[in-house]
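Listed below are the structures to be examined.
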Structure 1
Amino acid sequence: MNVVESSAQQQLDEVQALIARLQMHPAERAAASFRRVELLDDMGRRQEALAACARMLDEFASKPDAGVVVPCCQALRLLAHMLRQMHRPADALATLDRLIAAHGQRAEPEIREHIAHALYQRTWWIDEPAARCEACDAMSELLESQPDAALDTWRVEARLLKAEIEHHRGLPQDALATLEAVIERFDGSTDPGVVLRVARARLASVLNLRELAQHAQAQVMCLAVADQIEADLAHAAPELRIEGVRALTLFFDGFGIDEHANRAELVGWLLDRYGHDASPQVRRMAVRRAYDWSVGLRESDDGEAALAACDRLLATFGADTDAVVHRTVASALLNKGFVLLERLGRAEEALQVYQQLARQLQGASESELQDALAKATAGRQACLKRLRKADAEGNLPELPTELRDEVRDKVRQGRRHGDAGESREAIALFDEVLAAHAASPHPELRRQCARALVHKAFCLVALERFDEVVAAAEAMDARYGADPSTEMQETVALCMQYKSTALDRLGRHDDEMRVHDEIVARWGNSELPDLRGRVVGALFRKGATLRQTGRLEAAVACYDEAIARTTGAREGTLQLWAAKSLINKAKAQDKLGDPAGQIKTYRALIARFGDSGDAALRERVVNACEWLAEAEGRQGRVEAQRAALEAALGRFGTALSAEQRARLARELQALKARAIGRKAKEVFGRVVRRRA
């Protein structure tokens, strides 16, 4: 027995001795009896805890004194929790119902608090969405029967939960009506718990308004919450300040991607108000939003604005001692170095940033910081290479501005033609640029020629001139494959992807897979999101080709590598590749006759991406739920099949199409009908056997 177990056993012995001495003091004896149940449960002696709980409830069932009833309420709630952990959900719900039926009309505040907890817990434990909504209504009805302002927090919670269920069932109009009723009724409350939940109700309304395409009203609602919290920011609780950050975040998301000025102003507002907040949780949310903003600017090629956003973040959080904020600051420094080097071409300044970060992270023990240190070291090497190359190019004559602008305009015009489906016109412009400047050693002309060649390859794919695509990709690699700059490497990798597509369409699958292998070999160690995406995409496509040609074990291995390479990735593109790989892996396992592996893969996808807000990921999670239900059904696991269908309808309802929602609802209804039929047959069989 270890020290902890010894201490718990000592406490248990003391409590049992105390119970024996308290025969004439029922309230104290009830409290001690409940403590015995708690200790037995904490020690893992579950069956003894259940027996002790049953004895306690029997002993005090006829004693109405509040001092006795409160420990009995605690015991019933703990009993329900234990039964739930023992996979006895029906018994757990029945226990909560027993508590509510026995004491639901009591007026004592401490008993009413336990009733409210039990009602709320009950709604969470019901799986079927419609039944959960009914449970929320029942909770509200019981709470309304006791007009006490102390229960207002629970009244709002019941409605918030109902609105959340309605939202996930794909009923945003119903959810909005529920939330509006809550806001109208409790908006004037001064109770801190109610004020917090009314703010949450408003922000939940924003999500439903956006689903109904009422974007202007959603923006007004966000701003109303932010203004209300800011008006009394000095006295607002940390939980309420977190809602203030959420309000500004949702307001930010409501801007169009081209509204840079509004977004920049909003991030400044966010940092001014919450960048030095006393709560670490608030600062973590603020720094994450500021970081995402700077990355978004970088990816939209607005280098100067991205640099300004990085500097603003670093000025606000650079000295923050919170570990989570510190990790985001390290990411921001990496982002700043990348912007300076790749977007603005200021290698000397980028070198200083990477060196500063490397010094700060020397000796770091956290894996995430060690990863940042490795990236800073790689960034430093890239800067030194770039500076050496710049020295070597220093003898080249300066490129005339008119020529530079003319070439850029032709490439841009060609790309516009290509995007509009005018591929032949686009190719003609790209060929002009390549004929005139392909042999030029000047960096800017080389960059424009590389862009012209990759866009030409794209247009050739659209025209289905696949042999020419292969030739263009090989020319790209021959001319620019050895160029170490990030943009050139990204462009070459993209052109290689077009080559693999062309080879696939030509039916040259072995050659296609060799291209995929080359992409993985050349860029597999890159930390750049775009190149990582190309590598994972190559693995996915190779897996698809292997699956198509019947080499299923090799396909599964490819998908596994793609999944492993995206572990922990935050970028949406990489997460989407991971989801696609998990789905294709599950389908390959089905063909291999591995239903257990297939089910495990679908569950891994749902666990990894089930909480994502990205529409494309949610769509794949919903599909995985449906396919998981089919797989469980083929194995005869009816309860697991039902749970998967209920998850798809209840948790991910808003991601379903109307047709898909109707189909899954029919399947679930049919499953329930069959279950009722089986139960009726079992009951009939028992009756027949008894009569026999």
Structure 2
Amino acid sequence: SEARAWWDRNQAQPEAAQSPPSGAAPVQDDQGGPRRVMAVLGDAWTDSARRGQAVVALMDQGPYLVQRQAAHVAPAKSQWLALPRGDSTGVAIELPGDPDGTTYDLSTGRARPGGRGVRIFALSVHADVPQRAGRRSLDAIEQHAMLRASSVRTEWPRQSGDILEPTGGKLLVWASDATQRFPSGFGADGRLFTADDPMVTLPRGYTVVTLEPQGLRFDRAREIALAFHAVQPAQDIDLSRLGAGDAAQALIGLIAERHPLASASGFDAGKLRADYGQRLQTAAERGDSAAQAQALAEMGQRLGDGQYRVLLPGGQAWPARTDRGLSPQLLARGSVNLPMPRTWLREDGRIAITGVAPGSAAAKAGLQPGSDILAIEGESPTRYLDRIAPASLRAGADARRADLLALDLGTPATLSLRTAAGAPPASQEQTLRLDGAPAATTALPAAEPALASFLLRSAQGGNLAYIALDSFADGATGQLSRWEGALAAATQARVTGLVIDLRAHRGDDAYQLLPHMLASLYTRDKPLRMQDAAQRLFDPAARVWRSRGGLGLPAQLPLAASGTPFTAPVAVLTGPGCAGPCELFVAWLQHSQRADIVATSATAGATGPATRVHLPAGFIVQVPLLAETGPSGGNNPAAQAQGVTPRLRVPVDAAFTASIQAGGDPLLDAAVLHLERARAVQASR
């Protein structure tokens, strides 16, 4: 082993012959060792910390760094948390005289529980943590997935199972006595805590160690200020100071180089530069915002990634939409507004109209619930939707058709309809004109994340739980607490199944609560294991692709409920808006056979946290430059540019649309029936 090789190397050579010799560490400013460490957070993290959504932690990192245990989780007793006080953006931690942590004899590289040696700590920032009253420690998910910055500068590994490699920054080291050895440099292999590290001895107590390529520096001032180094890639890239043409060229180059699927999608950077560079520059010179937005949107269509977005100055998405009376109707499920479509693409290729907003353009044109659209502009609905598909930036034919079914692009259209009218009803065909309408330009502010939970009694007598939510963000009111409370209530009620309704998901990229919510549905004896998952990004400096565990979690870390787990069968309802974290949530549940997806079609195909690229004149392009691969593994994510196919696909037929028109919910009915059949099978065993 590496530790054995280290031991053999140091035992085989007399200490005086080692190069460089192992003497006392050259200490700067020896004031007896640090008594307090301090750091400055900055305004954004300070504001998050005051809301209970960020925390600074000093934690034991010995097992992670020395033994390279990527799934190391510091116990609560080896964590010291800090928050800014008053108006300050700084934090301070008073150091204990004998800190709890894993002790190592670095002359052998082995842990020495209760013995003499060194203990190694790092200061870190963890953001987007869920709100916890009286928080005293960070759990495994919060330590890894929510790590945003560290006093140690790290490099993502090439293999997702490896640790984030330390390359610089500072460590806090505690030595039990003045004979303990510690590396004084990285050694020939360029890595720390490996067999070829040159060694020195540390003074007793605390020493701050600065990691530098030319050698390590040692500081024992009484107060030490530590700086933070980002662990995640920047979420914003600013190209706004370039000219429109140069910014377009830079954006195309950025996508071609760093987008995980650019090569697979046929994203020809040279052709796009020729097609769009001058076009964007000309549109900018004319002040034609619509032409600029359209060109940027067409670039995204070439990429075929559903997470690509074009935002106009002011934040409105392009292409802008206008509700002409066929957009989904919002149905209240407790505090959650469930978008129920008014138009459905049936199995026979017709568009069934199950609702029309009163007084809308569609109502004034004569469209009625119960009508079927036979043709649009002389084409079959499917052919028409596929022809205008470039207006949708979603991935996959199903997702694009669903995105355009409300006919809300604002362009006029001639519709051929079949309507049942009269008494008794008789089928009549007619042609109507749906006039054009100006597109809406006002972006609505994002509401607080919502969650609603109920108990359901099925027709078969089953006792089921129902949870609807619209976001995986914690918000200001504690979405995770509501989720955990709903699961606890369902467990106490001894329900025989759970329906999770994600049809109201906003399609955003708020991944904050995704790992915790997944973990809550697994037990410690049957945890979720994510060995097939990884986050991948391109390192432009080294010109290589780097990876770490999926969702920022080590691949070896099992996910399971920390308290009483919810163990009943689960069915998940999804709709066209299920994107990003929603897709990964359902992909893992279905892949691990913990739940079945119940839906009419695949999800949107839009995973991966998006990077905001700022362009001239206030335009923003959101494009994922970090891929979430898995659960299928390989270079292609399970959902990105593909979507997740439901295990239980509910056909949109005449009975389905008739149920919708009558105020029913056939998708929920299908999920309940599925769970009841599972209960019956279980009872028969």
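Suppose distance in nm of label points 7 Å out along Cα→Cβ at positions 55 and 591 works out to 6.2; of 1, 2, which structure was it derived from?
Among 1, 2, the structure yielding 6.2 for distance in nm of label points 7 Å out along Cα→Cβ at positions 55 and 591 is 1.
Assuming 1.20 is Cα Rg over 2.2 N^0.38 Å as calculated from a single structure, say which of 1, 2 it is. Before the final figure, lay out the partial values.
Details: 1: 1.20; 2: 1.10.
Checking each candidate, the match is 1.
From which structure (1, 2) was mean count of other Cβ atoms within 10 Å over residues 71-78 calculated, if the value obtained is 21.2?
Matching structure: 1.
Given a value of 13 for relative contact order in percent (Cα under 8 Å, 6 or more apart), point me to the structure among 1, 2 it was derived from.
Derived from the structure labelled 2.
When helix-only ellipticity at 222 nm (-39500 (n - 2.57) for each DSSP H run of 4 or more, over all residues; to 500) is calculated, the result is -27000; to which of the structures 1, 2 does this value belong?
1
Every read-out reported here was derived from the displayed coordinates using simple, explicitly stated rules and does not represent laboratory data. Keep in mind the model is a prediction, meaning the values are calculated, not measured. Cβ atoms are built from the backbone, for glycine too; each structure is taken alone.
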